[in-house]
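Please go over the structures that come below.
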Structure P
Amino acid sequence: MTVVRALARPLLSVIFVVQGANQIRNPEPLVPKAQPVTDRLVPVVKKVAPPQVGERIPDTTANLVRLNGAAQVVGGIALATGRGRRLGAGLLAASLVPTTLAGHSFWQEKDKAVRKQQQIQFMKNLGILGGLLLAAVDTEGKPGVAWRATHGAKAAKKETRRGTKAATRETKRAAKAARRETKQFAREAKQAARLAKAELS
């Protein structure tokens, strides 16, 4: 791991660990802003998710806020420590979307100053989301699964072509050798026939 990654990951995750712990301990102040988002999001998730998952989604907004906080703490620790860093970054990115929609919906603000402030916070979260998405796909310079699959298929195709060419060359060589031997055998047979004829006469 490079020095930049060793510094960037904890810096990117510290806000999530701190805010997530606060949400777990004291979700009540966030409930009024989270309520409209959870009211829309939870029914959709329950409809789309498998029944085992849908049944486990908390009913109260306070518990949903706690769950979001727990996801942020777990994702933040995973990203900061590097253990499960890509999964952790993905989890943080997923938790940031409802957090941003609930906390910084600037389009609903009437006061210009408040709207401006919320818009800045919204865009800041978009920037963090971009960083998390980059962290989620960062393979530390090693080839990812998609790259290996693509290049593995290309390498296999190349090897197959190479093997086919080699087999074709060997077949041609064998055919030439067989023709040479057949000609040689025919010459020897003719010569033997001539000698036999000469001896008889």
Structure Q
Amino acid sequence: MKSIILQKASEIFLKLGFKSITMDDIAHELAISKKTIYKYFKNKEELVDETTTHIHETMHKSVLCICEKGFNAIEENFEIKKRFKNLLKNSDTSPMYQLKKYYPKTYSKIMAKEFSMFKGFISNNIEKGISEGLYRKNIDKELTTKFYFSLAMSVHDASLYSYNKNTLNKLESSVLEYHTRAIATLKGLQILEEQLEKINN
């Protein structure tokens, strides 16, 4: 039952944000009593904390799964972006921004996990892209990873952006294009254009 609650809470929080959703709302969505939820989570803070960990672990498994499929470095990034598109497709606000504002301890914890995962994946992706001739050889991997992570996280800052349906997906696609253009060779740029054409069609 606990895993079912976490799955449903993940869907609701990603769609509607962390602030406005109550334990009653989640109980109603699952057609169970609020008391049942409290058997597994002592309060909303604990549910939010465990839900964000659940989301992170689900994302991590998806990334690993895609990385094992043999795509080239640029295709790999776009496949991962495609996989996560559905996670945020109905978000009218940034869940990460709300997490930072209302649950700062959970936010700090999840950001540390996110950067650790992100750093490992992007470093591997850059090395792969260089070996494939898609990224330039003289890239500072550590700096590039930090730039990309900072830019990717900035799209969740409500003081910078206004959101409506699908805004987050469009912003994240723009970040990926910006990152790829910054490090790609001419060969890499051709593959980037092919990926962008697929998205636009």
Structure R
Amino acid sequence: MSLHDQQIYNPDDPAIMKKQVQAQLPMYEYNRTLPTEADKRQKLLKEMLGEVGTGCYIEPPFHANFGGRHVMFGDHVYANFNLTVVDDTYIYVGSHTMIGPNVTLASANHPILPELRKKGYQYNLPIHIGQNCWLGAGVIVVPGVTIGDNTVVGAGAVVTRDLPANVIAVGVPAKVLRKINNHDRRYYHGQMTIDPDLLS
């Protein structure tokens, strides 16, 4: 049995719990660091996460079932305060993605059947978040979801199904509001105009 084979299993297995506890230790140390300890934070990020590219940063506190062991960051990923990852299996986050405060990425699920749930069983489905995405404050992404490159997910949305690339999605459950378009090349908020020099 593997945490990553998408099969139903018992997470209370002593061997699994032993690995989980050990994986969480660097996370607890990371959450105790001071804002002045940037070098220590970078070192601990590399210990915590399964993969971490250059220029990544997570604002403490960070919460993870396996301490981030199954989280894979590309380059220049930024996560604001209180990122929670239920990383019982892999969570992939592409380069240049920004994650707002109080976001939850949950890869673990429980069976609907009461008899199985009563026994504490669960199964895990990976999450894939593309490059250059932006997840607004309070977004929740459920198990098995893929979000395409450049997509923006509005604050408070609950992503229960895959989202394509280059769209804005909002709501509960999250639905595509519109594609990112030429209007977004001219205006950054309502009718507030983008300085063309910023695009050069």
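What follows is calculated from the coordinates using simple rules that are stated; it is not laboratory data. Since this is a predicted model, take the numbers as computed values, not measurements. Cβ atoms are built from the backbone, for glycine too; each structure is taken alone.
Structural remarks
- Of the structures P, Q, R, the one that 19 was derived from, the read-out being relative contact order in percent (Cα under 8 Å, 6 or more apart): P
- Source structure (of P, Q, R) for FRET efficiency 1/(1 + (r/R0)^6) of positions 79 and 119 (r between Cβ atoms, R0 = 25 Å, to 0.05), computed value 0.80: Q
- Which entry (P, Q, R) yields the derived value -25000 for helix-only ellipticity at 222 nm (-39500 (n - 2.57) for each DSSP H run of 4 or more, over all residues; to 500): Q
- Cα extents along the principal axes in Å derived as 127, 43, 32 - corresponding label from P, Q, R: P
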